[in-house]
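Below are structures written as structure tokens.
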Structure 1
């Protein structure tokens, strides 16, 4: 992997202030089809991945969500699929054309409550009534399951919902398949038939996607959060409180709990984790962006920054990050 600090390809300051609207900053970035998309308190903005120039801006009011990094509420990010940008707003669920931001459809039967997820021609969105499925073509609502939950993962024909409980429903019918009282926190991750989720009881656990049975549990008596899952590994952030935080790497195994591979201490406070094939990235409050090798956890470069990242998007050897104030930065890549 690259062992020198990557160069800044471009950076862009996105105005997050709108007259008469409370400024809660910028959402995490979403990158697809050479386009970077994010939201502010009152708009959706698309930038060119190549040079950061603004492609279009659409005035909409996204719902607010709590960031995984624990730095307060932020506008809900969109999702991109099938040439469209999908967004939960205070006025309904909206689909925009990705090339010019034109409204493809708007469903005002519901009020959005979280970040949607898209699989094939189906859009799943948390709403104030529950979780609903929509046709991505025309926005027709196909079903609603009346459960509490605003954080979703969709895989293998199942929608996993995190709220007061951990709930799985059939993606076709909306029928509840199982539910567990885990007091889950953050977003669930689904991989190879296992649901990875952080628990409010400070541990990381794996449950069977098929029936919800517990397969394993990692409990270090500290607050473990933000699981990132790759084909070979699981990465988590441990926040023990007053002591320094840490990035943990675990090897995935065929049966049983993931096995520890390395641990790297990071700064006290929140950190956002992302991973690629050969690097793990953390963003620390006072240090900036650090890249660790996936094999041994060696820190190979740092990019100091005065702002705190909301999210990291990793692609083609490059990184796109955004600060709460709306500064988008592209590092490395082609």
Structure 2
């Protein structure tokens, strides 16, 4: 039986724990334990899901075969390296690390240790996103012209130290990349800190120009009192509007308004099932390491664009940073 654990049981980690507990009841895995620097929280969550709690994640290493890491972004590299060096399989919630350099270090180490390293870009498992990719690939919208994403919501103190671009916009960067299968030529971004309790930017507006002449715009913030997660794809034959939260797609053309048939499922559960099946050797990662690194690269370039207040050419940025990424 595959023994799994979770490091960090705040919002996302709580749900990792919940789903692993459900899968434990089904006999698919054994939830061996959880760890959180907030030991009282770890104890509460462990009691709820009938597992062991630890304050120090290092105590989990000897107990598990695989682990989910759902801690703040700035801790991902160090925690993941501990498990990888101990030859444990790792699923890291997005982004894989604070920057591409750290991410490539993790990828290289995982390859050396012959362990699975997966990245948790949960929106790629959203059935509506899977359906939208099918719609685009089947040319139902014609030639894609532009894509617009809006991902906004209220302030969340848990991620006050993380830039909105890396925390939220990276979801849509990755989804748009997967829809187009083309590289980004340039990025221009504006971001700033607005909320008094934010330690990093909590508003961002990003423009991406792709090599197939598609332009994409992503708006994101932690200032809106309600959650909105939408993506609009405009093509020469029609448009599709995706609602991430409702898992709904509406297609408009000159004659019809149609709604796609989508079987709703919990994306995070699909993500963890994919992780387990990859470890069992019966599936491949939905999000490859190369795709996760590329999404992080574009996010990092967007941050740099905002800091410099100038357009960033991706090829020049890769050379400047001395990143070894094929473009």
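Derivation of every value follows stated rules applied to the coordinates shown; laboratory data play no part. Remember, predicted model here, so these are calculated numbers, not experimental data. Cβ atoms are built from the backbone, for glycine too; each structure is taken alone.
Values as computed for the structure displayed
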read-out: Structures 1, 2, by mean count of other Cβ atoms within 10 Å over residues 258-265: label with the highest value; value: 1
read-out: If mean projected area of the Cα convex hull in nm², for residues 234-281 alone is computed and equals 4.8, the structure in 1, 2; value: 2
read-out: Origin of the derived value 15.7 (mean projected area of the Cα convex hull in nm²; candidates 1, 2); value: 1
read-out: Origin of the derived value 18.0 (mean count of other Cβ atoms within 10 Å over residues 42-49; candidates 1, 2); value: 2
read-out: Identity of the structure behind -11000 (criterion: helix-only ellipticity at 222 nm (-39500 (n - 2.57) for each DSSP H run of 4 or more, over all residues; to 500), calculated), options 1, 2; value: 2
read-out: Read-out relative contact order in percent (Cα under 8 Å, 6 or more apart), computed value 13, structure in 1, 2; value: 1
read-out: Value 15.1, calculated as mean count of other Cβ atoms within 10 Å over residues 170-177, assigned to which of 1, 2; value: 1
